[in-house]
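*Asks:* Structures for review follow.
We did not get these values from a lab; they are worked out from the coordinates using the rules stated. All values derive from a computational prediction rather than experimental measurement. Cβ atoms are built from the backbone, for glycine too; each structure is taken alone.
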Structure I
């Protein structure tokens, strides 16, 4: 399908939100979520028409403000041009099941996928794992395939329940949020927690199991709204520094010293 650049004129807030969501894609690439042109985030349309989904054939690092299509909850394209990702049912069914969720993400972040390919539960071994203290991170094992059908989307939505993230066995992850900042931090913190846990297990050290109730109190203490905003702005500053050096579309693994 031919792609033409589009401006979203229904409401200025849509354009502003999608600009932030585009940046979230690029931030997630910097934080280990990139996998060629796979991976995507979506935004619940504020007019109730469905959801705005990143168009296909783009890396996370390449997404800009107008790289989204509007689809209804049955997958029909209502606005925009470009390829509709095959896994749109994952986004649509989670949003239908979770009215508190305005944003859904899916990626193949490496360490999270490693963890998901095992039977190991995610544990709050570090501060990033504490993000998931209340609901944990369930694992969806009904299939190791991509979620391209409505029944699989429904099953995945049921399995995530009230949690903020879902391990998709031998496949990747899904993660959600009520705001752009929340969905981005959820994806980042899941990958950081998974990496720490994989490294800890590989070290051969005996893990210290944190107390569950203390872990919940720790979440409340270290992740209030003010702290979440601070972390979101930090990742945006980091993105700005990388893109000032290399432009949009190139993922740099690490910044030069002092940048």
Structure II
């Protein structure tokens, strides 16, 4: 596997002292990463706490961020692949339940009606194909409060909406599924990207119904139930406005060719 390189820069206007959480650093599961991460208001570094979730997600919390222009800068070179994450006992429960944006309880009857009799790979392929075919990728078409049901009804959304709907439909069939935020080399236009993962045949497989980037080159950032767990920025207190964001991701050499009919892992 060739080396993968990622970077992101966020400019945040802090209008009142703020309690902030950022999820821009790659997962702690990667064995070999060279990275830099800084948080500065003007010329002053801001104190940060790193919290690592059981999934390997790294959250960086800034308490009482002072008023001013906050710059978040991250770069990383990722060499090799991370070990495949197991299915923990709590995962099997947590990732089969409904969640804030993956309201599988409201979609369960639809999931059974659309995919009755399908199981395993056949079910996963059918769900992926249905979402890919029936949902239009339309920037600005969804609100941050919209969940999977709204995406199903509106028939449009962005990557997080595709991932939410895939996850909700699979959970509606009692299949463990979750969401991951990633850096995605080859994505156009470049941005943070969201994909789904499903536990199938003893492994977590990545699903990207948008088909906008090869899954094999993606780099995991954060893993969780839905966008509530994987947001790149959360304001817990105070007033802030995100004024600028730049994301980049690339690989050494050529991008892999992604055969979407075959399973892939996010590692």
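*Asks:* Computing helix-only ellipticity at 222 nm (-39500 (n - 2.57) for each DSSP H run of 4 or more, over all residues; to 500) gives -6500 for which of I, II?
*Replies:* Source structure: II.
*Asks:* Here's another thing I want to ask about it. Say we calculate distance in nm of label points 7 Å out along Cα→Cβ at positions 158 and 174 for every structure; which of I, II gives the highest result?
*Replies:* That would be structure II.
*Asks:* With distance in nm of label points 7 Å out along Cα→Cβ at positions 30 and 78 coming out at 3.3, pick the structure among I, II it was computed from.
*Replies:* It must be structure I, since only it matches.
*Asks:* Upon calculation of relative contact order in percent (Cα under 8 Å, 6 or more apart) from the atomic coordinates, which of the structures I, II produces 28?
*Replies:* II
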